[in-house]
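S.K.: Take a look at the structures below.
We did not get these values from a lab; they are worked out from the coordinates using the rules stated. On a predicted model such as this, the values are computed, not experimentally measured, just so you know. Cβ atoms are built from the backbone, for glycine too; each structure is taken alone.
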Structure I
């Protein structure tokens, strides 16, 4: 039985110039028998505008550990659903399998763990006729793998956060708040 009860991680990987394909997953990892498993099970229903689905790499390829993904933005179009359940889901699925393959997630515990990933997919992606799907895949793959790694390693640590408190500013506060 796993001793992983409640681990969190997040990451941001920025799009290439001219694209709205930034990826910002937030990950929750824990035992199927603990609070994460309870939250996972309670997500089995749908909420209007915020689709929930298992992460699969392709048809009949559900990842292990079982992972539920849901959106941070409200879904308003079929094009958005297609991107979310296509490119984004495939990228996340590949990243999860690679995390197991690379030892970031313990292979011998994949059936004892579950994950919930909140996904950012910019609504502009669904409207962009020049959307770079390869970049959408890249950002979501890299960010998912990084978020899981951070969750499993406790990064950033509280000591890192304290040390950089005065040097790292939230991008939205640039020029608004003087630290």
Structure II
């Protein structure tokens, strides 16, 4: 099962890269055509916008799995184990609620997006905004899994703090002296 999940997220990472490369090629190509040849490809403007939308939502799913979203852990790190568990539980429940609202909102807009046809490309807009179904579902499954791990006691105390420090912050902490010894003070 874990192998299937890893393959799924590798596919998502590939899609993020593919969307980014496609955006760069389309936008750069259009700029060269417009300034160099007084021409352009109108489809590339719209398609690059659609790639950006998909890139954003797919990237959010990958970042959630890697715990790469922004967060503030100043209070949570200072709480006892019970407080950390409660904050973790509440944050997962709130994210699950947000994902349910996101799915419901996409569902409510579904009929409008199906009939709304993009001007240049001519495709139904549900192909663009339907990513909300995928994103909300995948993130909700991740939330439910985290809640399952919490309620069955499989999470360590370090796992309860959901913010991963950046590599720069860790490197900076390694450079700072922890405590100055008398010898160090004499040299300073």
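S.K.: Consider the structures I, II: one of them gives 18.5 for mean count of other Cβ atoms within 10 Å over residues 95-102 as calculated from the coordinates. Say which. Mind showing how you got there, number by number?
M.R.: On the way: I: 18.5; II: 16.0.
Derived from the structure labelled I.
S.K.: State the single structure among I, II that was used to calculate Cα extents along the principal axes in Å, for residues 87-158 alone, giving 43, 29, 18.
M.R.: Details: I: 43, 29, 18; II: 52, 18, 15.
The value was obtained from structure I.
S.K.: Hey, another quick one. For helix-only ellipticity at 222 nm (-39500 (n - 2.57) for each DSSP H run of 4 or more, over all residues; to 500), the calculated result is -25000, so let me know which of I, II that is. Walk me through the numbers before you get to the answer.
M.R.: Working: I: -9000; II: -25000.
That value comes from structure II.
S.K.: With distance in nm of label points 7 Å out along Cα→Cβ at positions 71 and 119 coming out at 4.2, pick the structure among I, II it was computed from. Kindly include the intermediate steps, with their values, before the conclusion.
M.R.: Numbers: I: 1.0; II: 4.2.
Of the options listed, only II reproduces it.
S.K.: Something else now. Using mean count of other Cβ atoms within 10 Å over residues 47-54 for the comparison, can you identify which of I, II gives the largest number? Let's see the in-between values first.
M.R.: Numbers: I: 12.8; II: 17.8.
Biggest value here belongs to II.
S.K.: Comparing FRET efficiency 1/(1 + (r/R0)^6) of positions 79 and 151 (r between Cβ atoms, R0 = 30 Å, to 0.05) across I, II, which structure shows the greatest value?
M.R.: Numbers: I: 0.45; II: 0.95.
Biggest value here belongs to II.
S.K.: Quick check: 49, 44, 31 is what I get for Cα extents along the principal axes in Å, calculated from one of I, II. Which structure matches?
M.R.: Values: I: 49, 44, 31; II: 72, 48, 30.
Of the options listed, only I reproduces it.
S.K.: Further question on the same structure: From which structure (I, II) was FRET efficiency 1/(1 + (r/R0)^6) of positions 31 and 63 (r between Cβ atoms, R0 = 35 Å, to 0.05) calculated, if the value obtained is 0.75? Before the final figure, lay out each step's value.
M.R.: On the way: I: 1.00; II: 0.75.
Structure II accounts for this read-out.
S.K.: Oh, and also: Assuming 23 is relative contact order in percent (Cα under 8 Å, 6 or more apart) as calculated from a single structure, say which of I, II it is. Walk me through the intermediate numbers first.
M.R.: Numbers: I: 33; II: 23.
Working through the options, I get structure II.
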